[in-house]
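Undergrad: Given below, in the form of structure tokens, are the structures.
Derivation of every value follows stated rules applied to the coordinates shown; laboratory data play no part. Being a predicted model, the structure only gives us computed values, none of them experimental. Cβ atoms are built from the backbone, for glycine too; each structure is taken alone.
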Structure P
Amino acid sequence: MPISLSRIICGAATVAAGLLFTFAFPKWNIAGAAWVAPGLLLFAALGAGRRGAFAVGFVGGFVHGLASLSWLLNIPYTFHGLPLAPTLGWIALSSYVALYPAVWVWLCWKLFSWNGNTPTLGEFAARSGWERTRWCFLCAAAWVGLEVFRAGFLSGFPWNPLGASQYSILPLIQVASLGGVYAISFLVIWTSVSIVAALAVMMGSQPVRISGAFSGAFSGSLMRDAFPALLAVALSVSFGMHRIFSSPPPARELVAALIQPSIPQTLIWDSNANAARFEKVLELSKQALAHKPDLLVWPESALPETSDENLTTLANLAKSNHVWIILCVDDADPPSALGQLPKYYNASILISPEGRPVERYRKHRLVIFGEYVPMADWLPFLKWFTPVDGGFTPGIGPVPFMLTQPEAEASVLICFEDVFPQEARVHVTAGTDFLLNLTNDGWFGRGAAQWQQAATALFRAVENGVPLVRCTNDGLTCWIDEVGRIRQIGNPDDIYGSGYLIARIALPASGTRTPTFYNRHGDLFGWTCAGWVLILSGLSWVRNRVATS
């Protein structure tokens, strides 16, 4: 059976949309691609029917998943010599991520036609301008609702939210201080769908062959269908410019030495390399301490083992240099009853200049199949596919790290906790001066994971109005100010290499920081979008039931 030209065009548009989504994120960083991809994907499903609409969304999302998450293949773990787990994880996670654009495309056309049938180009163009404008707005709300759900479902996977692709456009991203990164996603989706809708209306109306008339027809459609979205973008940029230029000047400075040892993951798993690893980190620390910092920071996985000897060395390092130290350790609670196993934690500790551990934070968000295996007690064979031997227990919440002389309050996020908006938000209280992320991206070689995590993490600073300091094993060691500017970056020529960064973190006067709307109210905007779309979908279902009864 020959394949029709329309199906070929639909397939090509679907794949192109998936690739454009990927191009919008690091390492490609073509932010404008994000403003084209959603509309292209949605309109590729015109006339495809209910199942066809879902399939279009899934294929586009799967292409995006495979391309943007290909760094999973760099995990140096093999099963009997085969990279089975990384490959299966890559395909499985890409398939899971693809479900969300699939549901989005299906849901958008269901909200347009109520009965779920995807309209033809002519049927779409025949609708009134008000109906199309309202629908474009609902499409944006539906996307945001699905992003919020993905960030919380099961253990959550808020990786590469669409708004994060705009991380370098500072005036635009300031609205994240109101609605989180989801507000940026909303603007991008609304604008993209509106512009493509204007183009579809023009194409679905009587054909215009003269280039001047074509331009005039498109301009008219654009003003009619896309003006509300474009106005919202303009107002957001205006708000962003005001926020950037009205930010108060810094009143004090904290000098932090951020160590980036660049230890390959294979060495982290090799206990025979522990002594050499420890010496390397100590040598980099001694070089950095020559700059007389207030704070010395080691990333996740820098300390090979939490032995008494290593802790004594760290205590002596703090005392001899009169410096605060923050680093990650493997922590444990003894068994609470006879026959029970101890609980292990991925934790960070604050060591005072007197060499005493004074605070401890235990990681709350654990990496599935990296730090724990779900249902391991019922399905123990799952451990065969992971490098996890035992597993960690999640901690119970944030712990402020209080520094004195100079006075500063830090709140630590470990590993990929900095990609969770709600997680970072609860770490920022009225007294928090900065967020500190300690992470190890040595799992993923020299792929895009390090850049993608940093781009997403940048929004935690904007959302909460506090600087974010990132100390990584081999990723993007840097500090980011409260409006999202990357102020300093370690190893700009080779972000994966070893070295250190002397970060001069600008802080406001104590007690003068005003909490952002997002910091006070959290994902109110995102859940409002989700609730609104859920109610409308329920009304659509009731309407169809009444019509068919």
Structure Q
Amino acid sequence: MSPAPSTTPEMDALEREVVDHVFVLQPGYAVALGLHQYDGIVPDLASTATLHWAAQADRLLARIEGAAAGRLSPDRKIDAFLLRLLLESPLFDVRESRDLDRNPMSYVGSVSLTSYLVRDYAPLADRVRAIVKTLESVPQLLDDGRRRLTGPLPRPFVELALAIGGGLPSHFGEAETFAARGGLAKDVHAVRLPAEAAVERFLAWLREEELPRAVPEFALGAERFRRLLFVREGIETPVEDVRRAGADDLARNQARLNEIAREEKVAVAELFHRLALDHPAAADVVSTAHSFVEETRAFVRDKDLVTIPEPVAVRVEETPEWGRALSTASMNSPGPFDTGPEGVYYVTPVDSKWTLVQQEEWLRSLNRTMLRNITVHEVFPGHYLQFLHLRSARGSLARKVYLSPSFVEGWAHYTEQLAIEAGLGTPRHDAEVAQIHDALLRDCRLLSSIGLHTQGWSLEKSTELFQREAHFERLPAEREAIRGTFNPEYFCYTLGKLAILDARNQMLASRFGGDLKKFHDTLLGFGSPPIGLLPTLLASGPASG
């Protein structure tokens, strides 16, 4: 018997209900996707509100289960699975990891004006109204957080919340400066002052009451970590198998790096030092990044690696001041529902307040070869190209909305290796050394995540891993270790890359006739699915020939 049609009124209505319900708890996610009817909305994170949200999510999950058991087409069964994960993922955060009860970053991290400041999607006055609405909500949001957070809290979470929260006043100041372009500075100023006062009260409470009694415990534990892998990525692979795959990738990358060092007759450290010396001047960082955008775009086109959907529009700018503490470079890509294709590639410049030594250290970390590799990851054929495909993909609402961290970051990380395979960069060893440098970092993130959350690792053990295996200095190694305490999903880079490579190895010849471009276009045509679905999706892709 043939399957039911792909579109049914009941399934369409359920899909819409689920997506709308997810955005009640995560309106910022909707804004990032380009759904600007959610502009200025801050979620209600009070206990009563999230209990009500979770109960409705349970009812929707039961309906999804019923729909999936019925006569849906194979495509709509996949969509039903995506809808399930769209609900189970935030339910995990609310009920199992209990982020809103133990992590103050859940509150200070919910206050972001970035989408309104960087993307020219609407008249300035409309964007300022969204900023004002957001700032008006800050006091209530932080008061709810103070009532809900039940200490003692994990020390790394408190310390990071203090650091992030400390940057909010300057973020609000940028918004006021932005509003001044349209003569609306006073509108933002009126709400900025009480918002900043609320932030200071919240941070003072964390500093004076919670920090002194904070505890070192932060780990999810093995069972919740296993659940995290499923609700984020739809995979049920044993954690030990994931760890082993990451360790094997680390060993491969280390072996190749040592092989290059032997061929060059130098120590590994000398390979990195040689790259560091070839860096742009402070005044040329942004222009150098722009030249690499053009170079990598032409490279992708000339090598016919993957389709570049048109039109293309990429601005390269300095990272705004409020974003520089946590970012070397980043891509603000257009969402699938945004009207225009423009993306903004941010590169963090030298800070004029730094000493000359600090400025030189920063420029060495952004040497030309590393900056080209970063551009591959962030722009072509990485994040920006991926989101151009997501915008043009023909798919269901669920597939437009679902963003898998491991697919998004895995694709961008995979393209770094792809570019080396295709011959980017001269001399090639230098480009490959830069690519391996970043691959070692991502391998260590996966191993650190599993170690910290399932094997009782200390922060010191994680720090030593990054120093020994990723060739990091002590300070950045410590920062990577701390990131793993509150962001266990930083396993996503290597996890996603390995899933794509595994799919390529298994199916490129049999399903795609060895046509790499067809494989990539098909992969990106799926949207951004959980990597656990890649085998199913690719098995039904185009046959060879």
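Undergrad: Match the computed value 46, 27, 20 of semi-axes √(5λ) of the Cα gyration tensor in Å to one of the structures P, Q, and report its label. Could the numbers behind the result be given before it?
TA: Working: P: 46, 27, 20; Q: 33, 31, 25.
Source structure for this number: P.
Undergrad: Separate question: When helix-only ellipticity at 222 nm (-39500 (n - 2.57) for each DSSP H run of 4 or more, over all residues; to 500) is calculated, the result is -15500; to which of the structures P, Q does this value belong?
TA: Traced to structure P.
Undergrad: Between structures P, Q, where is mean count of other Cβ atoms within 10 Å over residues 40-47 highest? Walk me through the numbers on the way to the answer.
TA: On the way: P: 23.5; Q: 18.0.
Largest value of mean count of other Cβ atoms within 10 Å over residues 40-47: P.
Undergrad: Taking distance in nm of label points 7 Å out along Cα→Cβ at positions 120 and 512 for each of P, Q, which is largest?
TA: When distance in nm of label points 7 Å out along Cα→Cβ at positions 120 and 512 is computed for each of P, Q, structure P gives the biggest number.
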